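**Q** Right after this note come the structures.
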Structure P
Amino acid sequence: MTSENQKLIRSAETAAFEVLLHNSNGPFLDLPRTAGWGYPEPYTRDLLISVLGIAVSKNSALIQSMRNVLETLAKNQSEKGQIPSLVHDKNNLGSSDTTPLFLMAVGIFRKVLDNPIFLKEAVDKALLWMEYQCPTNRYLIAQQPTSDWRDEQWVLGYGLFVNTLTYVGLKLLGKDNKAEKLGNSINQLTYASDKSNTSPHEGLAIKDKPYYALWSYKVYSSDRFDLLGNSLAIVSGLAAPSKAKHIAEWVEATCASMRNGNALASGLTPNFFPFIEPGDSDWLPRYSEFNQPGDYHNGGTWPFISGLYIAALVAAQKYDLAEKKLLVLAKLVKRGKNKKLEYGFNEWYKAQDGKPMGQDWQTWSASNYLYAARCVEEKRTPFFDVIR
């Protein structure tokens, strides 16, 4: 890498710290804000996803801020163990991913704080809540549509993201037996692709495709690609090393083809593809307003997901490609809606042209850039290496 490119990557790291410190105190009980200006609320999902970059930052102010988030969530946990969608609002419930995100974040912070029983009571309640999200008693976690981070896209039944996230949380907390059973279930074939009925029960693997299904439920499933869920599967070791490499190679080949067809700007990796197009069987009327092809959840490029994909490339030992993708990300996060900002760290970018479309100075965009940069620099994936 040239010295100029190295300077750009370091400059983006400095800017990411600035974003995180700026956002670390918001108007709600002094909890962090989700974005610099657009989202003053402490959204649980966004803040817990940002735990990775904050944990490797070794910045005492940021670590204390995240500890405050976790302890406040424990106080606002429901009687049955569910974690709320807003850190400060115990009545704001309904998300399928906030509870497994809490498990992942506490698992990481126990290592940061060197405290193996940090928030033990809340963790035990959350683990029990997750057990009750399995309707068949065969370990896969079920969810309602639009209840995870895709609040404008339907994920039915057993979603990849929520299940890989639960697997990660179990592994980080040392619940290896439960994690193994869930992992074995995820790695079964979907019923939709297992025409010979060779699997003892349904899973999220797809016959004749290297990656995992977006979701599966009984005889239905979606084989559109979820970058976030598959990246978590790779960094956590849920995907075997050979499968991890095949997923990464498939992603790069498919994205190259999309660029040749002018469906994707240079260097970008969408969060989801192929895009859902009007007229497709899984197109919903509301998508015409919120989820056009290449937009938002239907293929937008989200820096927080790109950061995890870069970590996945490091985990798959594709170090040169990870470095290349980090440079692309460093250039991308310079773009913001506010042209006065040197670094926008926007929420998401349009796939076809890389235009910033969300809120600037998004906490999880800055945090996961820091995590990706650390992974590339050290050729390892902190917190995941030990469980992989």
Structure Q
Amino acid sequence: MLMDEKSRTSIDRAKEAALRVLLHNARGPFQGLPRTAGWGYPEPYTRDLMISALGMLATGNQELADALRRTLVALAANQTPRGHIPSLAHDPADRGASDSTPLFLFGLALYRKSANQPEFLDEAAQKALKWMQYQSPDDTVMVSQLPTSDWRDEQWVLGYGLYVNTLVYAYLVLYGEHQSAGLLRDLVNRLEIRGEVKNPHEHEGLVVPSKPYYALYSYKLFHSDRFDLLGNSLAILTGIAEPCRARNLVAWIEAECDAMRGRGELAVDLPPCLFPFILPEHADWHPRYQRYNRPGDYHNGGVWPFVSGFYVAACVAAGQMELAGRKLLALTELVKPWHENEAEWGFNEWIKAQTGQPSGRDWQTWSAAMYLYAVACVERECTLFFDEIRDVPSGLLVPQMK
């Protein structure tokens, strides 16, 4: 993509800073495993580090690849007998996350391809695949979750969540489970079940009537039509969203964000992680949100740099290269402000939507990693690793109901 010299210089400086953050965080105080953030979060959180695998491997830096390998080995060593992956790489007792196991499978698949070691940690992979089979309540392939069990520890996602199931689709394709992947793709692309009575033979989908995006979650009589940026970005990147839907989805996001900026709900040129915001008068508001998850904050519509990295990549996947370049420049500005420790580049955890002010921990591993991944996608005009997932021949994705 063509950029002026000032923009190119700013991106290059941000890339250098992001690499410094990742190298700084590559060894932490817990068994030498990577830190989740430069000052706060010294622990090796599974989800953060597995998501960061995209950026770590995109750099081609051997020290970062080694850090990822150490993390994968630790996760395999601390895997439960039934195959569940803990939320902390060094602590087998920290369990219960709905996304730690699918993210392990995803991160492991990426490392295997990058290192050309297709059998690396195969026993752990097979156990994890088996564990995930048992997370499907109706024994098909779509998995369910409990509230606050994925990356949003202050957000209710009940039943069949979009984000976790896009991860499941991704690893199913990467591990060659094409029929199961095809079934999951078809299930996600069904309409939500609505109304007071549910036909027992109908399966919930995540398609929202008259909208191009997928629902946050759906389960039996319950659903949420709030927009989940990470889940929908992954739906585009993996190819769950067909190209036409992907283009319409990106256009819808941009139009909605323009409207939010007009109402004073959004101060930056990148989408919030969730919208519309959950307000105290809404049925899905929880009293705890008043302190920990206020409108425009944290998981209730905060702007997360790592999620923005996925959105930039999704724009590339949707063929919107000019837009992807503009959003990359917006992300370059977003990762500058610091909150905890004075630094030229903050790579903060999350930003308050209405003010654009950083509000979380600085030097986040996944913020730096996903910035580098977004840059790589724009510069190369492709989406590393995800291109392969989207390019699987449709004939291989013919589902067979169990």
Structure R
Amino acid sequence: MKTADPELMRAINRLSVVDTIRRFGPISRVEICEHTELSPTTVSAITAALLDDALIIPTALGDLRDEATRGRPRVQLALNPDAAHVVGVRLTPDQITVATTNFRADVLESLTLPVRLDRQPAGVIADLVEDGVRRSVADANLPMSRIAGVCIGLPGIVARDAGICRRGPVFSEANVPLGRDLADRLSVPVTLDVDVNLAALAEHWFGRGRDLDDFLVITLEQSLGLGVIHRGEVFRIPGGLSPDLGDVVVAGGDGTPKRLGSVASLAAILDELGRELGGDHAAITGRPDRSVALARDGAEAGDAAVAAILARAGTTLGIAIANLISLFAPPRIILTGLGIALGRSLLDPLRQAVRDNTPDGMDDVTEIVHEIRGEDMWARGAAAMMLRDLYGAPWNTTGPAMRRLAR
């Protein structure tokens, strides 16, 4: 029988300890043992190395004393916010959001640049992202040498390991090597990821998934995204790719195969509103937030045509969600994105379709919740992904933070 690689096991254990301190800190070593199921000896060795590298800091609980330590002050451990700084970026077809954060993913500075990226060539988009990153870092009173890495999230098909966007609504070109390009420009590590993964990690770290290690996130934006958190990790298929819910094939109203994204994504909904209704609906599809508000208000005011469009999209997406429940039985599915603002005219048919199509005996397995998140949450999720990469790496001790701080 092949035994586990000792260095890999040490790296996994370090990741488990650091992530436990992030989630539950300030926390004692005894509590870390309880959460991780690691031995006191292992936890003591890992936390000693983390303290040496200044990735965590001790916090004494005032004058409180623990009888088990014979009068010594009870010490708890927390992440050192100054151990490293990272930048999270989110790209959408109509804007760039950048957030500079510390080692706890607290936002130090953020900015949003409204610009129609889908009308720009890839080189111009790279220029804009580089400028946004440098400005955010400068606004946080940090030199670029203090930045441990940058993570960029965007919709589409992303080859994370190669740093390439294969296709998506942001770029008119295919196979754009944005990650490598910006790494050369900024002289820091840059990772590229599909934006729904950042939303999923943000929900796990800060939002509706904090209490779970297994759940799904569906983003209803210009495209449809599916993020999977399994055993506390973002699920990826080989090559760093991520599943794209919009690419799932469904039957259209006439029985012909269609991509789910062509029926139930926000872009598809707004396009149908423009085609069917014309006038103001068609004129403002370049402003999705305004289009969403107009569609919601029209449906709620009794516009039967608008309500029918939203109901069809909600029903189709609800059937897809019922299939996900059948396959994965997640304890929770979190719906997020601008499309959630379409309101009950979309969400009520969606929930009804889930109820109608979930297999018998599984109707109480999954809780479905929805939340509209601001752009900072997405960018903070990108920063969290970069931090995850940093302290999850198989470092010689626990990380490069001190080497970077010493520059």
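**Q** Using distance in nm of label points 7 Å out along Cα→Cβ at positions 39 and 231 for the comparison, can you identify which of P, Q, R gives the largest number?
**A** Q
**Q** Ranked by Rg/Rh (Cα atoms, Kirkwood Rh), for residues 175-222 alone, which of P, Q, R sits at the highest value?
**A** Of structures P, Q, R, the maximum of Rg/Rh (Cα atoms, Kirkwood Rh), for residues 175-222 alone occurs in R.
Bear in mind these aren't lab numbers, they're just calculated from the coordinates by the rules spelled out. As the structure is a computational prediction, the values presented were derived from the model and not from experiment. Cβ atoms are built from the backbone, for glycine too; each structure is taken alone.
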